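No lab work stands behind these numbers, since they all come straight from the coordinates. Predicted model only: the values in this text are computed from it and were never measured. Cβ atoms are built from the backbone, for glycine too; each structure is taken alone.
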Structure I
């Protein structure tokens with residue numbers, strides 16, 4: 001089949017336009033996919049191409065407008081020429097549907113494949129090379145299409161002004177999904193973001209210090225014994241109870257004792273007690289933080305559904321859920337776990353589950369089937385076994401193996417955990 005000369009010329013022009021379209025489309029991805037290190041490399045080089053590329057990148061709106069205008073002109077030219085060539089090669093008068101399929105679907109597919117998809121994939125992988133190759137041609141096009149680009153930029157300014165006052169809101173779910181998609185070990189900034197994401201979903205009982213670990217003082221304690229206890233513990237706020245920890249009278253601030261520290265043992269330190277602040281176990285820590293700010297306090301006592309005191313939580317405990325462990329020069333670091341080998345850990349049973357999950361990098365729902373109301377590793381084991389296990393007892397859940405390493409009367413002290 002011999003084609004007329006004008007059809008051959010038309011096909012050649014279409015081929016050239018497809019190449020031009022591919023180069024321009026690839027330029028769009030290449031210029032805007034440059035990494036900071038690539039841009040720095042451009043700025044360090046002093047040749048003409050590097051200076052041209054840098055000038056184009058300094059005006060991103062003009063660069064994008066030029067690329068879009070040029071690419072649309074080329075693609076329109078391809079469509080018009082393809083229609084003309086197809087009419088000269090084929091006769092669609094008897095089958096217009098076939099003509100429609102050829103002129104729209106086939107031609108569109110060729111433009112998308114050759115002029116868009118393939119060059120953009122290539123340009124995304126070799127963006128710097130592509131920029132060096134296309135810098136001067138794009139600069140020439142920016143001069144040719146300068147009037148049209150100026151009109152396009154001005155026409156979008158009104159839209160930009162309207163959108164400038166509308167901030168982009170990212171939901172906590174979006175942020176959580178983005179962090180999960182990283183699939184890598186989080187750096188410090190990402191850990192803080194993850195802490196913020198989980199901040200509004202954490203109950204105070206998940207981060208509280210349980211009552212067995214709380215340092216408190218009986219209201220009947222003498223002044224000298226109180227001073228000795230304060231010296232030994234180093235706490236600045238101490239709960240005061242009557243008879244037992246379920247009957248909290250108030251909170252003693254050590255700073256209130258400073259003016260009276262030289263007084264005799266008969267000094268009635270009980271007059272310095274401040275009112276306690278009670279919150280339920282299921283209060284969210286973000287709400288408690290807001291209450292701490294309003295009430296100007298740093299400590300709250302946690303009560304269960306029966307009115308008993310479960311433990312306490314401090315402002316520091318809440319902030320540590322975002323920024324991680326906060327230690328000062330007087331803190332003695334408590335080792336809650338040790339790593340025996342790649343798959344085995346030795347935990348203190350009192351470790352909070354929220355910290356247990358962080359150490360093993362586990363999702364919060366991994367033990368949701370058996371967790372019940374447990375907030376510590378010891379509580380989780382009691383929920384799973386339904387009884388107080390003895391030393392060296394071994395049991396499994398899913399692919400996790402638990403071995404009771406140490407017990408103290410009715411209390412689990414240490415647990416050996418083998419992870420998948």
Structure II
């Protein structure tokens with residue numbers, strides 16, 4: 001009898017194992033390959049919560065960004081044959097480059113909720129190919145406590161000359177304020193200069209991303225004002241080796257976490273996405289930061305760029321079960337009660353779709369972006385309309401050469417003009 005009982009127990013355990021293995025083996029796997037390092041942890045948390053509600057799906061997150069080139073990493077991932085089902089595209093140029101892989105998402109529930117214009121950059125022939133991550137804004141992030149100690153009224157900084165005056169005060173008082181320098185500049189990250197900073201000038205030249213995307217040439221109409229912004233940051237920046245050339249070794253992590261978050265500088269050119277990184281190091285500091293304009297002298301001086309950083313795309317070449325699970329995960333993330341709470345309170349996103357009544361950003365940077373938007377003090381993001389790779393690999397790389405003394409600004413302008421024209425032939 002005892003032998004029979006043990007046999008039945010073994011068979012029962014074996015059956016449970018087989019059923020469990022069968023369930024794991026039959027789970028639909030959703031591979032996500034995404035760029036936003038600042039939200040890696042909360043995205044992984046969102047995946048876990050979704051899987052709890054959907055036990056037949058396994059969501060795997062891989063994040064490549066920050067100091068790494070997401071576009072190059074994405075191309076390598078596809079070239080390897082290990083294609084993700086969810087990945088990121090940045091706008092019209094990316095849509096053109098990846099169109100053979102993009103699933104038509106026009107029938108998704110969130111499409112009807114999208115704010116006016118936010119889908120323009122991922123719409124071709126009436127078909128929508130991407131879900132907007134969020135709305136983001138960037139400018140000069142500043143430390144309110146240090147500004148107050150220095151006697152600087154941030155509300156009065158509306159022009160290029162106002163900003164210079166404030167940085168001069170920080171430079172004069174840096175020792176008593178405990179600063180290494182007024183500002184941290186990270187041109188090693190070519191997206192900071194070649195995409196974000198350049199956008200301040202080219203948003204005024206082109207007006208919108210689709211115009212930039214259609215442009216056969218770039219005039220550098222406000223090239224001198226762009227140079228002033230590069231030179232401004234170079235002058236007041238902490239230089240690891242004392243020379244401008246050494247700025248080319250300064251990366252995002254050092255800029256945001258090693259310098260600003262430790263109050264070794266008072267200003268960085270970044271956006272509302274840095275809040276979580278700063279808060280993870282110093283919550284008190286994170287509660288006392290704000291956004292100043294990026295002033296293009298004599299053109300537009302009291303505004304910040306606000307736009308969509310990236311879009312979620314679905315790989316149309318993956319199996320139907322994966323695609324359906326991928327769409328369901330994205331829809332859950334942005335429209336379910338659980339997902340919306342995460343989007344606002346943990347991702348710290350400013351949604352690009354409606355349906356978030358009563359849910360507003362709680363962090364000061366997100367609140368500042370909303371304030372600039374409500375006051376009409378914004379400019380478009382056009383850098384996703386640049387030719388593929390031009391912003392980082394051409395303009396960003398040439399700015400590094402300019403800082404190193406290997407290229408004059410006029411040479412930079414001519415080289416960048418030629419590369420744009422060549423790419424658009």
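Numbers at a glance
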quantity: Read-out semi-axes √(5λ) of the Cα gyration tensor in Å, for residues 149-276 alone, computed value 56, 20, 14, structure in I, II; calculated: I
quantity: Read-out Kirkwood radius over Cα pairs in Å, computed value 28.8, structure in I, II; calculated: I
quantity: Which entry (I, II) yields the derived value 0.50 for FRET efficiency 1/(1 + (r/R0)^6) of positions 61 and 221 (r between Cβ atoms, R0 = 41 Å, to 0.05); calculated: II
quantity: Label whose coordinates, when helix-only ellipticity at 222 nm (-39500 (n - 2.57) for each DSSP H run of 4 or more, over all residues; to 500) is calculated, return -12500 (choices I, II); calculated: II
quantity: Ranking I, II by volume of the Cα convex hull per residue in Å³, for residues 133-348 alone, the structure that comes out highest; calculated: I
quantity: Per mean count of other Cβ atoms within 10 Å over residues 45-52, the highest-valued of structures I, II; calculated: II
quantity: Label whose coordinates, when relative contact order in percent (Cα under 8 Å, 6 or more apart) is calculated, return 26 (choices I, II); calculated: II
